[in-house]
1. For the read-out volume of the Cα convex hull per residue in Å³, for residues 173-228 alone, a value of 64 was computed from one structure; give its label from P, Q.
2. The value -12000 for helix-only ellipticity at 222 nm (-39500 (n - 2.57) for each DSSP H run of 4 or more, over all residues; to 500) was derived from one model only; which of P, Q is it?
3. If distance in nm of label points 7 Å out along Cα→Cβ at positions 101 and 349 is computed to be 7.3, which of P, Q is the source?
4. Hey, P(r) over Cα pairs in 5 Å bins from 0, in percent, for residues 133-316 alone derived from one of P, Q reads 1, 7, 13, 13, 12, 11, 12, 11, 9, 6, 3, 2, 0, 0; which structure?
5. Comparing distance in nm of label points 7 Å out along Cα→Cβ at positions 309 and 341 across structures P, Q, which is largest?
6. If relative contact order in percent (Cα under 8 Å, 6 or more apart) is computed to be 10, which of P, Q is the source?
7. 28.2 is what came out when mean count of other Cβ atoms within 10 Å over residues 205-212 was calculated for one structure; which of P, Q is it?
8. P(r) over Cα pairs in 20 Å bins from 0, in percent computed as 18, 36, 29, 15, 1: which structure among P, Q?
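Quick note: the coordinates plus some simple rules give every number you see, no bench work behind them. Note that the structure is predicted; figures quoted are calculated from it, not measured. Cβ atoms are built from the backbone, for glycine too; each structure is taken alone.
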Structure P
Amino acid sequence: MPAERLWGKNVGACAEALKSKGSVACIGRAGEKKVLISSFVIDSVHSGRGGLGAVAGSKMLKAVVVKGEKELLPANPEGFGELNTKILKLFEANPVLSKGLANYGTSALVKLLDYLDLIPCRNFSKRGTAFADLLSGEYIKAGFELEKESCPVCPLGCKKRIKETGQIVPDYDSLWAFGFNLENSDFASISSADRMCRDYGLDPISASSVLGACSELRSRVIESGELESLLTGIGEGEKTGNGTSRYLSAMGKVELSMDVKGLELGGFDPRGIKGQALAYATSCHGGDYLTAFMIGPEVLGKPLILDRLSLKGKAGILQVFENLTAVLDSLVFCPFSIFAFNEELCSALLTTAADMELSPAELLRIGERIANMERTYNLGAGFTRKDDTLPERLFENNGESIRFGFPREEFETAIQEYYHYRGWDADGIPAPEKLKELGLNC
């Protein structure tokens with residue numbers, strides 16, 4: 001349908017105009033202007049990173065509205081009901097889900113990450129912060145009356161809304177992005193910046209990373225009062241909206257960009273979470289911590305506990321997590337479901353819900369196919385072995401304990417081990433026999 005009346009509106013106004021018709025996925029002015037760090041926003045939730053908003057803008061697509069009318073029935077109602085009960089019990093039994101995320105949202109991570117010295121600050125040039133308590137989930141819950149802001153039918157409700165104002169509480173990503181990364185302890189300005197990103201349809205991690213690099217470039221901290229005008233500039237199409245790597249390349253300072261494959265790193269310091277560091281480097285998406293959420297096993301101890309300061313054995317474990325994550329994404333499950341779900345549960349759900357007989361091993365093989373297809377696509381797009389790395393700054397020791405600066409040799413060995421487990425050659429190219437084994441004609 002024609003969208004002239006919606007063009008030029010930001011997400012809030014567009015969603016308000018369409019919400020009576022159903023669930024709304026739309027772009028803001030940033031997507032219209034093809035800002036490369038723009039995204040869709042779906043019912044007030046960011047849809048992901050990587051510039052999907054710019055893709056929509058380039059195709060003159062403003063919004064997609066969906067409203068179902070038919071009842072959705074599982075193939076085996078009794079079996080599906082039993083599984084649903086089991087899953088709810090698994091959620092309740094998992095303290096990360098039922099005690100942490102359900103009560104505080106992702107801001108529950110703040111105090112733990114601070115205690116472990118895993119919050120990177122000032123464009124990853126320092127670690128640790130003096131004001132974690134002021135942005136913690138506990139502090140926010142004590143200061144405001146909160147309501148759950150759940151995705152449809154989600155039993156968790158990890159998003160929170162301030163009851164008095166109706167304002168959505170920033171997730172950890174935005175608390176880090178406009179708080180710790182910019183050394184800004186003002187919760188009000190962080191909330192305002194998060195709201196602006198949601199309205200313009202901007203990726204808060206990438207937007208903050210550009211601002212953090214600008215701050216380092218100018219050798220001064222960005223004041224909280226400057227955030228609104230700076231974000232408006234990004235949303236309206238200034239060069240900073242092209243992302244940190246492109247912006248700094250134009251300035252001749254690309255070494256200050258904290259990205260992998262052009263996508264900026266999130267607020268988890270990989271120098272102290274070595275499996276996550278390897279996941280960042282090998283991800284086909286770049287600096288996306290959700291390709292394999294290694295913070296789960298390495299920091300939270302879920303679904304199993306791993307030594308976060310060691311790379312030993314991580315290469316083999318990582319590719320299994322990547323395969324399972326690809327399956328969960330394909331089933332359209334929340335990333336946090338990995339704390340309770342495994343391939344056996346996914347197989348049982350498919351059988352009872354859709355009468356699809358896929359064994360757990362077959363599901364993981366599907367995840368492996370996805371990883372190899374993505375890798376082959378990236379190779380065709382010009383990425384090479386040299387792109388499976390981290391920003392140079394993360395290899396520096398800076399006179400501190402070795403655990404906060406990667407030994408390059410150890411890292412390179414882990415990369416080669418990862419290629420081996422994937423069935424790729426020393427340059428990270430999937431072997432013909434591996435592609436044949438997976439039934440891929442790439």
Structure Q
Amino acid sequence: MDLFDYMREQNKKDEGPLASRLRPETLDEIVGQEHILGKDKLLYRAIKADKLGSVILFGPPGTGKTTIARVIANTTHAQFRQLNATTSGKKDMEEVVEAAKQNLACGTRTILFIDEIHRFNKAQQDYLLPFVEDGTITLIGATTENPFFEVNRALLSRSRLFELKALSAENIRTLILRAVRDERKGMGMYRPYIDDNAADFLSDISEGDARAALNAVELAVLTTSPDPDGRIHLTLDIMQDCIQKRAIGYDKDGNSHYDTISAFIKSMRGSDPDAAAYYVARMLEAGEDIKFIARRIMICASEDVGNADPMALVLATNASLAVERIGLPEARIILTHAATYVASAPKSNSVVCAIDKAQEIVRRTGNLPIPVYLRDVHFEESGRPGEGEGRFAGNGTGYRYAHNYPNHYVDQQYLPDAVRDEEIYQPSDNGYEHEIREYFRKIGRRKGSGEPESYTPDHFSGI
């Protein structure tokens with residue numbers, strides 16, 4: 001680092017954005033990420049001992065990837081160099097590598113931090129491989145994307161992966177109060193004070209992004225006139241205005257949370273996609289966890305749609321995977337896609353009725369003997385394969401192989417004797433379950449030949 005670089009860094013510390021000024025300088029100042037930075041964790045120990053190997057840090061924006069890299073820079077005795085893949089290219093890497101070779105000849109290691117490493121193309125990433133492998137450089141890569149999709153597999157195999165998670169609301173609140181009170185690096189010289197409900201709102205609405213919360217605090221302090229006593233009062237209205245989101249009456253641990261999710265589920269069950277989309281928006285605006293919303297859609301897809309539209313669960317499950325990979329703001333589209341599909345699908349609760357009735361029978365009758373011809377006795381005691389009709393014949397005593405019969409069906413008892421006449425899964429006449437009932441009629445199966453009995457499990461008295 002030359003004199004100009006040093007002065008530039010000093011100016012950033014003194015005059016840069018609050019999120020940059022407040023960035024921790026030591027491991028013990030870092031808030032959150034205890035799963036990788038706890039004092040008994042590998043990453044903490046490696047940084048403290050200055051024995052860090054190449055690593056890839058991945059996680060949502062504002063969770064501390066650059067912060068960890070800067071702490072390493074302050075801790076290590078190695079030369080620390082930083083590139084950003086959005087503005088750097090192969091020429092920049094070549095310069096770092098040449099300097100690293102000279103450093104290594106003098107007995108000094110070089111750590112190269114590459115922010116947004118996923119933005120380097122395959123050839124650029126491949127260039128680093130031999131120098132990472134032979135120890136010329138120790139790589140720290142940071143990315144908001146899934147590294148298994150965006151970083152070369154060969155580079156991954158030479159690095160340890162550490163996932164950073166979105167900061168908790170309590171973590172964000174700690175940083176907000178630090179920003180308000182710290183007179184050296186924070187906004188304390190302006191003598192601000194923040195209301196509890198304003199701090200709570202900002203902690204929730206920031207969705208684990210510390211940078212977003214700190215930017216809002218800085219804007220609020222710099223644009224709010226002092227009180228007559230010279231102090232700056234940060235209220236809920238001011239914080240809503242600075243982060244451009246309104247506070248929704250929604251306590252994640254209180255009645256509003258449960259009322260909203262209940263209304264959401266009942267809207268999907270009631271085939272009202274308008275209301276379903278409305279409650280998705282309401283939960284998102286209140287800062288609800290997108291993974292929680294996705295889980296409720298998956299449950300509804302099976303509980304209230306079931307086999308009336310088997311694709312509902314497939315779509316809901318894929319939506320859940322997609323929102324975890326993509327995150328907000330685009331996840332709002334995926335959640336609405338899934339919620340409106342489930343709301344618009346034909347409905348049936350036959351699946352949940354079936355499992356509830358089956359469990360009731362099992363609890364009442366206990367461990368009934370399974371018919372002999374269905375048991376897993378592929379080999380007789382003599383060691384010879386059991387002889388039976390067709391493949392997978394069990395022990396060959398009375399089992400009839402369905403594929404050897406017309407329509408690949410044979411009328412055969414599968415339930416234990418004591419409950420042989422129970423009808424557990426009774427498809428409705430709605431959606432695809434109508435096709436199931438028609439199939440049962442076609443093959444002459446008893447089930448589905450009449451109207452399903454009215455069986456409502458007790459838990460439907462809830463949501």
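1. P
2. On the way: P: -12000; Q: -14000.
Matching structure: P.
3. Details: P: 1.1; Q: 7.3.
Answer for the origin of the read-out: Q.
4. The read-out comes from structure Q.
5. Comparing P, Q by distance in nm of label points 7 Å out along Cα→Cβ at positions 309 and 341, the maximum is at P.
6. Of the structures listed, the value fits Q.
7. Values: P: 28.2; Q: 22.8.
Matching structure: P.
8. Value 18, 36, 29, 15, 1 for P(r) over Cα pairs in 20 Å bins from 0, in percent corresponds to Q out of P, Q.
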